[in-house]
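See the structures that follow.
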Structure P
Amino acid sequence: MGYPRVGIIGVGQSNFKPKRDDASYPDLVREAVNIALGHSKLEFDDIEAIVYSLAPDAMVGIGNAERLGVDAVGGRSKRFLRINTGGATGISSVAAAYYHVAAGACDVVMTAGADKVGECGDSQTVLNKIWDPTYERQLPLGTITMLAMSAIRYAQKYGLTEEDMARVVVKSRKHAALNPHAHLRKEVTIDDVLASRYISYPIKLMDCCPQSCGGGAMILASEKYIKDNKLDAVWITGVGHCSETYYLGDRMGNDPVADHADSYALNLSFKKAYAMAGVTNPRKEVDVAELYNPFSNTDYHAIEAAGFTGLGKSVPELKEGVYSLGGEVVVNPSGGVLCTNAIAVTGMVRVIELATQLFGMAGERQVKGAKRGIASANGGDHQFFGTMVVEA
């Protein structure tokens, strides 16, 4: 089955920081939008529709904050759609923009958003409210404890150690040091990570992503528009989404379809995207991956869900450098979510980073000869998964 070709013609992202006192929320959105417009060589009048990427309002401190963003993205008198799937919001927004174009509703669509997570206080007090109030909230659960339980499950099944987790942080920070947009850019050692305090065993402070402020934007267009206007583009060739059960307790058994050690739903999402893109051997056919990894242990099950290796086999391979810059399949050359997490656009930045690689604009973090990349993002209580294949 053939699919309409949809191209990425413009990308923009802020330099992410813990705080941006110099910029209001709309300023952050416009900052990224201006960069994307400059890259695409288009104007606001060329944009037919807006998909607005906005995670929980509480992170911004304004109810229905998409209203504040309309002017920042030039959305007045245009189609306007807000998307929120938690941490997956950014990639869900790119997918919604893709569908606008692929369906023939529009030729040019912008998706954009921003977040000020570092200025919202303790984001975990917000994220604690995502749980079922009767059965699960009083544990107490948060996104950290949720994925600490995943780390324990993975360790029990596959022998993961805290040193293995620390090794992911070292890799991510080494990559992020080459990325001027990344929030955490200081290189660290395994000993540095192991010496940081526990947040929720076995996750330590340095195993956690930061609370970042910044914005992102992308402009997508139809193949006909791109050809008629002689624009440069990279192409979205595969899109996948998959959901998981809401109740975390239902993922703690030995059912391989719902084991919190693994990311079965993420794997299904990748399979959908691969089938659409015609990818049959990800390890051989994918050059670069931007996989959602808010905590160090999640790097491993994301690599495995992407089909790069079998369950439990990514730990020794990461140690050998298979997934580092210069390795066989480069995972998170940007430093990934572990080094930058502005929730509303984190998933979008994964696709922005892929496009940057495929346009050959990634500077010191450039993966040589990159022609095909994949992106993923996770949202809710590790419940919503989005994936994408992008090709030069």
Structure Q
Amino acid sequence: MAKRVAIVGFGQTHHTTTRRDVNGVELINQAVTRALDDAHLTINDIDAIVIGNMDHFEGINYVDTWSIDGSGGYMKPIFKVCTGGTTGSTVAMAGFYHVASGMWNTVLAIGWEKNSESDTTGAIITAFEPVWDRPTFAGAVGGLAQDAMAYMHETGATLEDSARVAVRDRQHALNNPYAHLKLNISIDDVMNSPMISYPIRFLDMCPRTDGAAAVIYASEDKAEKITETPTWFIATSNRHDYTMAGDIPFGWLTSLRDASREVYKKAGIKEPLKEIDMGELYLPSSWAGLMWIEMLGLCKRGEGPKLVADGVTDMTGEFPINPSGGVLSCNPIGATGLLRVGEAAHQIMGKCDKRQVPDVKLALTTGFGGCFWSDVILLGKKKPS
């Protein structure tokens, strides 16, 4: 029988460019240990595990098997997930499904990456059709740049508009002790940083990070016995677009639009900007922070730049986005989407210290990856009926 599901614990490593002090097993274990401590549980309390990363980046397969000393997975059911950039958010959704199914009462979800030991661009090249797509989309930046160009052409958005997103998220990261990049920058700093692929500059893009995250789920039978402040899953959805880049409507992330609409319908949300308190959004570039808030229905088409410029998405605004600093400040790819979920859960639990948004009751999280596909998760303080 289906069960309602809550998050009862979250842990993450301190993130940086290179974690030479630990191997993959040890990195995973740091996040797991911190999540168990957060929930006041031991590994013996965990019924099953979901784990994922972009294993083709590191070139090491079967993380579900070789990491058991770090994950605590010895003689436990383990489910391995890899869905591109959305791996972390898909891990989060898979953990939810495991408990919601009624098969397990407590599930540990883990995402991790050691980007310092990987060839990210070399691996991403293989995701695109070799004759037409690969020469232009050999890596993440090319596709994101074309997406931004299409949006600029249609809406008249400027380089300064996107720079405001980069400044916002990196300012927020100054309050996050776990964040990879803590940069006190200005719009001029972004505008003067090197151009990577027009219109994306160096400070418009996310980093490559070593790090891990872990989230613990419990069924409604267990959650309120584990913690007085569980964070409940309200609704989830994901959508996939075409694989061929030429078939994707650049400037419109239709997968995010449709996934968020389904989540809102499930949750009875009519006006997301007014009804949801904050968002931890997967924004790999500052331009995504303009385009994709429109796809989420936070404003109308072309109004993203004004929403950001008016301070609506700042920490003190009506809808704070990425109090953690987001993906622009920390990107351990297999963990990136899971971090969004864990951070949002801690916001609802009131555990975010200097990056805490007051009185969060509903929080929206997203994941992005691959050929412009999207995951959307809505979390809440109140148990769903």
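Every number here is computed from the coordinates shown, using simple stated rules; none is lab data. Small disclaimer: the values here were computed from a predicted structure and weren't measured. Cβ atoms are built from the backbone, for glycine too; each structure is taken alone.
Brief remarks on what is shown
- Distance in nm of label points 7 Å out along Cα→Cβ at positions 6 and 270 - highest-scoring structure of P, Q: Q
- Ranked by distance in nm of label points 7 Å out along Cα→Cβ at positions 238 and 286, structures P, Q are topped by Q, which has the highest value.
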